[in-house]
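Coordinate-derived values only; no laboratory data. All of these numbers come straight from a predicted model, not from anything done at the bench. Cβ atoms are built from the backbone, for glycine too; each structure is taken alone.
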Structure I
Amino acid sequence: MNLTTLLDMAADGSDGRTVLGELSAGDLRTAARRGAVVLTQAGASAVVYLAPNGPAFPVALFAAAVAGVPFVPVNYRLGEAQLISLLANHPGALVIATGPQAVIAKPGAAGLVTPDEWFDLTTDRPGNPLPEPDPESTAVIIYTSGTTSAPKGVLLKHANLVSYVIGTVEFGSAAAGEASLLCAPPYHIAGVSNVLTNLYSGRRLVFLDPFTPAGWLDAVRGERVTHAMVVPTMLARIMADDTVDRKVPSLRTLAYGGASMPPRVIEQAMREWPDVGFVNAYGLTETSSTVCVLGPDDHRNAFAATDPDARARLHSAGRPIPGVAIEVRDPAGKVVPVGVSGRIWIRGAQVSAGYAGKPGRSDGWLDTRDLGRLDSAGFLFIEGREDDTIIRGAENIAPAEIEDVLLRLSGVADAVVVGVPDQEWGQRIEAVVAPEPGVSLDPDQLRESVRQVVRGSKTPDRIAVWDELPRTPTGKIRRDDIVAQLGPASKSQAAIAEPKRRVPAPADDPP
């Protein structure tokens with residue numbers, strides 16, 4: 001099976017309901033076939049999509065699939081040098097771009113069109129079926145964010161994406177009138193996977209770009225949205241904005257993922273929206289989206305639990321979906337016991353074969369470089385990226401543990417903990433917090449509150465208070481930017497409280 005198979009199933013099995021704007025699944029197939037004619041006549045070797053969300057996005061995705069060429073959604077927010085570098089990887093592509101990105105892109109070998117021009121091209125020409133693409137061929141290439149290194153092109157085959165869709169969604173399961181609000185950008189795996197899963201289920205897709213709390217709430221009510229997906233920063237902004245009406249009478253399911261969810265945010269959302277089923281979805285670009293799910297019943301059971309271990313599962317990533325195997329391994333590659341932390345490894349048909357220009361994996365296992373642990377019931381707890389681990393002296397410290405403490409403190413809306421170079425200790429622990437609206441935070445008091453929970457060696461040496469933390473559009477913290485902005489202590493006196501002692505406490509220092 002390939003992506004065209006999913007499109008054919010949706011078109012042949014639908015009842016004529018709209019799935020995209022005014023288009024039915026059958027209309028979408030016709031537009032995709034017409035777009036494929038455009039691509040084949042132009043000799044396009046790929047489709048580069050360099051624009052915000054909109055109807056042109058899924059038409060381009062499926063047109064590329066019908067034509068048998070890769071679809072390459074690129075972050076339109078990147079700087080000129082980065083865009084030029086990425087576009088150089090696809091010299092024979094048809095580029096769909098708008099605004100300043102169109103100027104940067106310049107006409108490729110197969111041409112340059114705006115999203116509106118592309119959409120128009122799919123409405124006025126015949127579109128005939130083409131040979132089925134090989135399921136083992138590359139369907140989508142998504143570049144990693146590249147916040148700490150050069151972006152890598154993740155190769156997702158038709159078979160990877162189809163495996164994810166049919167393993168997580170029941171065909172035609174959506175009731176008439178159901179609508180899904182998509183505000184994940186098209187260059188993120190959630191953007192691609194939401195198009196596929198909503199089409200397969202028969203749910204109408206509504207786009208929102210850019211995101212604002214008021215705009216999101218208006219779209220939910222105005223479009224009678226029943227399903228939506230957000231990144232944690234979006235939900236945090238919605239819950240923190242007391243100037244908006246947060247009533248969402250039509251909303252039945254809200255999925256979130258892409259970054260860690262502050263505990264107080266999900267708990268507030270569950271109290272305010274008791275009729276909404278919350279879903280935490282953990283996945284990676286390399287896994288074609290979700291591999292672990294904490295479903296609505298899991299949320300409710302954990303929220304109501306009195307047992308600390310059961311309650312803690314509210315902040316887990318849930319359990320693996322069918323067809324996915326997850327192991328937690330030590331540095332030597334050995335599987336660790338339940339409850340022990342290590343690196344998360346994933347295997348399944350939806351796991352990517354590798355990266356552009358690099359050899360594929362031979363055993364099918366993906367080393368995520370995420371740290372985590374499994375509990376006795378199979379719930380996965382994410383403890384951050386191994387690359388983010390702070391090495392202070394001979395001790396490895398996970399920032400997520402300290403961030404969780406900070407995020408539970410009154411008045412703290414956002415927090416990040418980073419390792420800053422230090423001549424004596426290798427790295428020192430520093431934190432940056434953002435306050436809730438109208439709240440004034442005292443760094444010394446924050447440090448003391450953290451020290452009451454974690455031992456002294458894990459207490460940040462200093463804490464900065466910023467209006468907001470730098471994040472990518474998909475909610476990931478830009479840690480390198482934060483380290484660079486913190487700088488030496490003497491340059492940050494206005495925002496950072498000097499620690500009361502500059503020598504870190506010993507490892508056995510009591511709280």
Structure II
Amino acid sequence: MHGDRERCIRAVQSKDARFDGWFFTAVLTTKIYCRPSCPVVPPKPQNMNFYPSSAAAQQAGFRACKRCRPDAAPGSPAWNERADLVARAMRLIRDGVVDRDGVSGLAARLGYSTRQIERQLGAELGAGPIALARAQRAQAARLLIETSAMPMSDIAFAAGFSSVRSFNDTVREVFGLSPTELRRRSRPESIAGTMSLRLPFRAPLCPDNLFGHLVATSVPGVEEWRSGAYRRTLRLPHGHGIAELRPTGGPFIDCRLNLSDMRDLTTAINRCRRLLDLDADPTAIDELLGEDPLLAPMVRKNPGRRVPQTVDGAEFAIRTMLGQQVSTAAARTHTARLVAAHGEEVTDPDGGLTHLFPTPAALAQAAPATLAFPQKRREAFLVLATALADGSIDLDVGSDWQQAREQLAALPGVGPWTVEMIAMRALGDPDAFTPTDLGIKLAAAGLGLPTTPSALTGCAARWRPWRAYAVQHLWATGDHPINLMPTADVVAPLGRDARSPR
């Protein structure tokens with residue numbers, strides 16, 4: 001969008017928050033860059049330049065506005081809507097791959113040369129992977145400076161910088177203030193290992209099905225709903241964490257993170273954003289779905305529905321396999337047993353979370369006799385766990401959606417429903433569609449649509465590329481708890497039955 005100068009100028013002059021994250025406005029006279037909705041008086045059009053990323057604006061010599069904090073804007077929806085090389089690379093950069101493994105590690109994950117990745121990112125975003133990762137490190141540093149009492153040297157390495165000097169130079173260059181001056185302007189209140197922040201999103205947002213789905217399908221010991229907040233454990237690159245996410249009714253989600261290693265801050269934030277689908281563009285989605293006479297009343301009633309996703313693709317694939325052809329309650333019981341038997345224990349001083357979800361490697365080593373399923377389902381489960389453990393199937397944020405679908409479909413016991421559910425919620429494909437789902441069939445019958453998979457898929461073509469969001473509206477026609485915001489705590493611990501694999 002940054003190439004459409006007239007459109008960008010109109011968005012800036014109207015302070016349109018819908019375009020925050022789509023592009024950034026650089027002011028030539030002040031050498032600062034802003035988000036489109038910046039509250040200050042808009043500059044003259046001849047004094048504006050537009051950039052596709054904050055990293056590009058920083059490379060051009062502009063520093064972040066202190067009023068609108070463009071570095072904290074919602075991410076571009078393009079990276080979650082697309083499955084091409086640039087989108088996959090951006091998802092991996094946001095997950096911290098460049099900080100952990102370098103550009104060569106990013107290239108290895110994507111299967112391209114470093115030169116090709118740098119060329120394509122530079123052409124579309126005006127910055128290469130190193131600059132994009134640097135901008136993300138600067139944002140992590142600002143969060144730690146302003147909301148924690150950590151020593152600056154610890155913040156430098158936690159944010160991903162290789163030295164205190166590069167940390168100081170980057171913060172001063174990006175924000176126009178030294179780290180000490182940034183802290184002086186704030187009031188750090190967090191205790192060691194704990195971070196409280198706000199996760200912005202593009203309005204509107206319908207929280208009912210988002211949190212309702214996560215809580216209704218929650219696994220005891222791994223997830224809970226306590227005092228109006230969804231809480232869960234996180235397995236992170238350098239350790240583990242606990243995330244607490246609370247809807248506020250405002251333009252952000254309250255987020256509280258308790259991390260065993262603060263180097264995982266950026267990764268944890270982006271996984272929480274992905275879980276709640278906070279970088280979606282609800283205006284574009286609702287506009288298209290609202291053109292359908294059947295969906296229009298649902299869209300008007302609950303605009304801004306999101307697709308509840310996941311913090312770990314492999315975890316969701318395993319949970320989906322366990323949920324095949326059984327009730328939600330039965331799936332929770334089966335999963336809780338596996339968690340108790342193979343998950344790692346954690347301590348939660350603020351709630352009742354007890355375990356991390358087991359790794360595929362741990363589940364692949366499980367004795368078949370301990371799995372309370374029929375023999376064929378045991379075999380299919382172990383094949384899936386082994387494929388995820390050895391990397392022959394990649395469901396990470398940077399995975400190729402079509403390739404993952406084909407690899408999943410080739411496994412025994414994995415049918416079209418399982419493949420599309422994983423594509424929707426683990427891969428994040430906004431066009432995933434589940435015509436064989438019972439809830440979708442019931443909704444289709446109630447709306448007068450055909451219910452055979454092929455015919456229903458044909459009717460759903462008019463909802464593309466947002467069929468996953470249409471699924472959320474169709475599910476909402478039923479009275480299942482996944483559609484309802486929880487009104488009471490759901491904090492069931494791993495009970496005696498769950499702790500025993502027998």
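For the reader, a short list of remarks on this structure follows.
- Comparison of I, II by relative contact order in percent (Cα under 8 Å, 6 or more apart) - largest value held by: II
- Computed -13000 for helix-only ellipticity at 222 nm (-39500 (n - 2.57) for each DSSP H run of 4 or more, over all residues; to 500) - originating structure among I, II: II
- Identity of the structure behind 21.5 (criterion: mean count of other Cβ atoms within 10 Å over residues 3-10, calculated), options I, II: I
- Sorting I, II by FRET efficiency 1/(1 + (r/R0)^6) of positions 251 and 331 (r between Cβ atoms, R0 = 35 Å, to 0.05) from high to low puts II first, with the largest value.
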